[in-house]
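Below: a set of structures, written as structure tokens.
Since every read-out is calculated from the coordinates, none of them should be taken as a lab result. Since this is a predicted model, take the numbers as computed values, not measurements. Cβ atoms are built from the backbone, for glycine too; each structure is taken alone.
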Structure I
Amino acid sequence: MTDHVARQLMAYLAASPSPYHAVANAAARLREAGFQALDARDDWPGAATAYVAQGGALVAWRRLPDAPPEQPFRIVGAHTDSPNLRLKPRPDVGAAGWRQLGVEVYGGALLNSWLDRDLGLSGRVALRDGDVRLLLVDRPMARVPQLAIHLDREVNDKGLLLDRQRHLLPVWGLGPVQPGALGAFVAGELGVTPGDIAAWDLMFHDLTAPALLGRDDELLASARLDNLCSCWCAIEALVGSEAAQTTAVVCLFDHEEVGSGSAAGAAGPVLEGVLERLVYGSGGSATHLRRALAGSVCASSDMAHAAHPNYLERHEPEHQPVPNQGPVLKVNVGQRYATDAVTSALFTKACEQAGVPWQVFVSRNNMPCGSTIGPITATRLGIPTVDVGCAQLSMHSARELMGSHDPALLTGALAAFLDPA
């Protein structure tokens, strides 16, 4: 069973190199399970089991058709974006006979992990006629070459320093710079003319396939585990849920890695707007909405740091999560994570209900702590929130590592959270 779950996740990871593909694949899974696709511009009468997508974001829910307007929500939030290299609007550059592509660094990428990898290209392209197309070039088309050790003899002793502007330009051919060459390539991939393209949101991805790793396949290596693992687990938990005394909601946000400040991000109105429409569509008022939110709880599901065996001094001694030991509760008194005693108790109860073990992560006092959508969602909606996730190594690398048993454990815990006993 665990191996089957891991391989299903691996298929999702491989098919979702951009947030837009992650949403499209999640939507396909929901439709397969009987969820209705809705348009935010339409009315939603009787939308009891449905979803709405917006770019790299998606909100899906399951509720009883006759649910009262003040029925509380059980929400699982995750994010579809990962640190990577994104194509600039005018990318065609080059030097010394090499054709290169201009990129921007998106999020807190481990820059060295992008060197000497065969890269594909993915994302979305807006056409002048208003159509938006997904692009997936899943074959080697570019590479960021590292400088030979003969030209940097001290790199192993003094470390590798990369200038984001000069050292991360992928090469994709030989010859003089040709303005418009990348646009022509993209047009050819889409079957349109270069003049049809208005703009794009395109990014590079490592082409190495997800893989089970270790003597007993107890590890899973892949790109974008942070945070497509949580997205997949959340969707599977929702698909397996039953509408009961709460409305089960999953929200996959975009742009978490750059602060969540966008129309599709956790700081935007995408989730709040859906919750309002569900309440008002049930005949409720603003008072009903506030009553529903007051009884609601959110689980922010994002990846967590496993204890690194080569750098144990970087971890808090009494809080060192290990892969395949269940979801990690993430705690920070500075509110970088939204977990508190009450929400922690609610989530551990869900773990017990599902028969799933759990762990706790706290950063060292002398180490800065990352953050998630949890505090943002809690602040915007006033909903008590718990931060959880699977333990992993190499966070924000082009290729990350986690336990292969943990996706099944997290899915079980989230399913129980959405369907409280």
Structure II
Amino acid sequence: MLQTIGHIIFLIVFIYMGLGILYLLALAIGGVIRRKKVYKPVEHKNRIAVLIPAYKEDVVILDTALKASQHNYPKDKFEVYVIADKLQDATIQKLESIPVNVVRVKFESSTKAKSLQAALHRIEALNFDHVLILDADNVMELGCMEQVNAALVNGAAAVQCHRTAKNKHTAVAVLDAISEEINNHLFRKGPQAFNVSANLIGSGMAFRYTGIREILDLPHILTNPGEDREIDLQLMKRGINTEYLDDAIVYDEKVASAQVFEKQRVRWLEAQVMHFKRFMDADIRSARLNSDYINKFVQTLLLPRSLYILALGLMMSLALIDYIFKLNILYPAPIWWVVMAAVFALMLLISIPASLYNGRTLRAVMHIPVLILSMVKALLKIKKNRTEFLHTEKKYTSG
């Protein structure tokens, strides 16, 4: 009897994990066969507001703001706005000397959505065509805004730039950089191969001004720490496809320690749980059921990759024990669990860019168990109804 119950449980786990891994493999293959859209610079230059929310980011914001203000887009066609939430007065004075525009905000409970909404209302009369959102540590590569402008002029209503690592100075930062590129392949390139909207990341994303202002005026988004996921849902409801721009590069600071990794993943896990619950709400349930809807819903059901690795590692250990001692613990047979692990490994191999196959990556792989432990700890720290931004401090400004 106990063996039968165990087999049923293992079968349920096998089906759940197997379907998720097959879905990821399909996206990985899609990312390879996808035909990249290339947007050449256009003569017409729209006005772009570059918004940089900065919550306690005194260490990195000056470098970010300076480089944004020096970007090689026509100077009369863009303005940089740093949204100063709990920045020191000395930092604000230095920002104003760059010069960039400083929008001071003060909230009892801070979120990025509140900062962005406040800035959009302050600049409403300035007639911007597009809004480009950066994090306080982001640096745009030359030509990034030209790519964004070309895509939006040519009909796109929302775009996600190619966010990539600014720093790889620790093993954790290397692994985080690899994770970012896997996400780009699976959740941005992959869906577009099937004519499905690319996922937003939270920064390096751009929209038509009126569209994003309308979304950020929704009351429930202001207390949502995962505002990018909510924007994703609102675009889906409106039938708006997000284009992924491979060549519009935005450099992003990767976490450098397991402690910061853990804190960041708490925020991401909470956003995923909240995002799943949003599909139960009436406004999302009433959205048109199409491939974009199904794709976004399925993604809320996936485990984080580190937990797939942990679960598959445990199953491989059980499979070995089962094989040696003939205990008949696993169901289906151990060979099927081995096949699942092999498919998962293949998916990862396809998704990692060739440039990251090097000695540094090999050395960093040795730290994966540390990050798996951090992810497990992050799961235990999830708060169900967090309404404030969970801040992870950024420090890296060079490179």
Mean count of other Cβ atoms within 10 Å over residues 57-64: greatest across I, II for structure I
Value 21.7, calculated as mean projected area of the Cα convex hull in nm² from one of I, II, is from structure I
Output 3.6 (distance in nm of label points 7 Å out along Cα→Cβ at positions 25 and 177, calculated) maps, among I, II, to structure I
Computing FRET efficiency 1/(1 + (r/R0)^6) of positions 145 and 297 (r between Cβ atoms, R0 = 30 Å, to 0.05) for each of I, II, the value 0.05 comes from structure I
The highest value of Rg/Rh (Cα atoms, Kirkwood Rh), for residues 17-152 alone among the shown structures I, II is in I
helix-only ellipticity at 222 nm (-39500 (n - 2.57) for each DSSP H run of 4 or more, over all residues; to 500) gets -16000 when computed on, of labels I, II, structure II
